[in-house]
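There are structures below to look over.
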Structure P
Amino acid sequence: MKRRTLYFLIPAMFLLQFLFTQSLPKLERKLDRLFQKVMKKEQLHQGVFRLDFHALGFQKSWAYGEFKNGEKVKTESPFHTASLGKSFTAVTITQLVEEGKLAFEDPMHQYLPEALTRGLHIWEGNDWTQEITVAHLLQHRSGLSDYFEDQPGIGENMLTVALENPDQFWTPQELLDFYKNGFRALFAPGTGYHYTDTEYLLPGLIIEALEQKPLQEVFRERIFSPLEMTHTSMHLRSEPLEKPATPLTKIYFGEQEVSKMKSLSSDWAGAGLQSTAKDISTFLKALFDGKLIQKESLKAMQDWTPASKGTYYGYGLMQWKLKELFPLLSDFTLIGHHGFTGSFMYYCPGLDAYLCGTFNQSEFQKGSVEFLIKVLMELKNTKK
């Protein structure tokens, strides 16, 4: 009886494989049209997208746009990763936790000079700085406001200052001073959630203090070199292991092209990388395959706290539950991160698919999510 069942099972397996193989060209054509249609929107100029659909053994990259000299943007063209960099910082902190050099629940002030952190968190007339843990910082639960986009009590936020002073290079110390001079905390540590780049300055400084070397060197030694991410580096602070095939793609804040501003240094451990879609995909797959941290550590990083409808935040990782956003959608989850410039890197466990890339436009963050949802629907229909 078992042998007879096997005789029927083998042809069925070959038939399924044949059907999948026949459907892949159709999937590729649909995704080609979808990407091209999205990129032709008025505010978009350059973009790249990579899909690794492991469930069907399908991998493809797309690119759109050209440079001023007429050279085409290529699938291997590097781009500003924006807040995808937060995941790199969180993974590095997690590696240090595995090595026993700190713990997530440690007060962050233990690892930094008192002069640097004093007065950082003032709430209702009290200084709560020493109550902030490493986990609070990674999960946006410290109560610190965002020096980048929140409005300070005095002066302008960094988004405005960076645009008005494009030639200014910022150090992490200067960024903390900028925060202290105009911003105040929003709630006591651990009692709420507020997404803020301010928090990721501090884990970056903790990493440098423990490793006794610049953050860009730590990233290279712990992540870029071991994973052969040869075209990834800290923007304005280091060079990639190999020269990229094309120039850095251009990013836009609305109609303003800002790619060459030195003031982009105003985001450091939270968003200071440049990379390629292939390198970003390599990083994300290594994370979920256990090549960067242990499985238990990855589970710890997925200690989700509610951020907004359908969105949750762990330690340097975002989770999107699509059915909570759109009830008519399939019950898919995306885990990874999004960036201010429309950059993204996500793993969809339900489809065993990795989606990475950028639209290089600060006003297309919502549009990039809508694009990913449409891609997932195509993958779902193909996998049926």
Structure Q
Amino acid sequence: MSNDVYIVGVDMIKFGRYPDRTVPSLAAEAALMALDDAGLGIKDMQALFCGNLGQASGMVGQRLLNEIGQTGIPVTNVANACATGATAFRDAWMSIKAGVYDVVLAVGVEQMGKGLLGGGSNAPSPEGIIGSGTMPAMFAHIGNEHTRKYGTTFAQFARVSVKNHWHSTMNPKSMYRKETPLQEVMASEMIAYPNTKLMCSVNVDGSAAAVLCSEAKVKQLGLMDRAVKVRASEMSSTPFESRQAAMPDFTAATRLAAKNVYERAGVGPDDINLIELHDCFATAEIVHYENLGICADGDAGKLIDSGETQLGGRIPVNVSGGLLSKGHPLGATGIANIYEVATHLRGRAGERQVEGARLGLTHVVGGGPGMGTACAIHILEKV
């Protein structure tokens, strides 16, 4: 029997703002939804892996079990920047891959306020930091560097938001569901050039969960008809480059993880049918087209202009609406991306369905000045 791992239940709550809810209650809701999707209960789970960033020391996983059933299973709490949820999922995957468990639950959850992330002290590290340590400034720098090298235009960056906001109108679990024409995106409040307010991801509350099973357990439970195979899982941190001392670079970690995940899956970028990638800002999506190998370096502007990354195109990207519309609850995003791709592979995405999808890729990357980088990529396969 192989040691392949499958997703047999997966779901997410509608992303939004829930000021009257607690983090464990948000996590519990998604957990129960994923368990219901699998037709299983918490008593069937052998372990829980819970991702949350804002309450990293708060034992959110155990508090989640207080809500849905304290069965005594081992709980691992994970915090890993924007890759937190994907890390919890990967740890769950590895526990089955290693033969320790047969069926486990992975949950990602976050409750976020409004306003700017990374707006704390900008005191320079011993290595020195150029500019601002805020996330908008970092991704403005990344976009401007792409323009310097390749001539990418303000309008090309803005088209990412036009596309993703259109996609969100078809996703009932998205925070915002409103189209924004190009001129509206470009004319909205400038946050950090070239990213306007409508080119920045949305701070929201949210949770997502997945039930993972070994192949033997899937067959024993008779769940193969709803299973999605985890074809490959990879993580990376940023390999040393001298420029890292000046400004964090999210490119190297993504390229390393992408190279490794394609090799492990035995596929290439041209084999992928849809992608949910980390569009924390419009500039990030453009750069990650090249980092994930779906176009040549310097061609990302042409790719967004071509329409190939929108629904109906050659390689639809962020059909969920992405972080720009669906929202970006840090600890939940990685598993929410997995939910989106798995839903398409199951053929259950409704009007936003990517027809004929057999292989999908999810990507998240997080970090910041003085922190380093965490990137996680998963390739999922229709059974």
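Suppose you compute Rg/Rh (Cα atoms, Kirkwood Rh), for residues 215-286 alone for every structure in P, Q: which one lands on 0.97? Source structure: P. For the set P, Q, ranking by Kirkwood radius over Cα pairs in Å places P highest. Each of structures P, Q was scored by Kirkwood radius over Cα pairs in Å, for residues 79-166 alone; the highest score is held by Q.
Just so you know, all these numbers are worked out from the coordinates, no wet-lab data involved. Treat the numbers as computed from the prediction; the structure is a model and nothing was measured.
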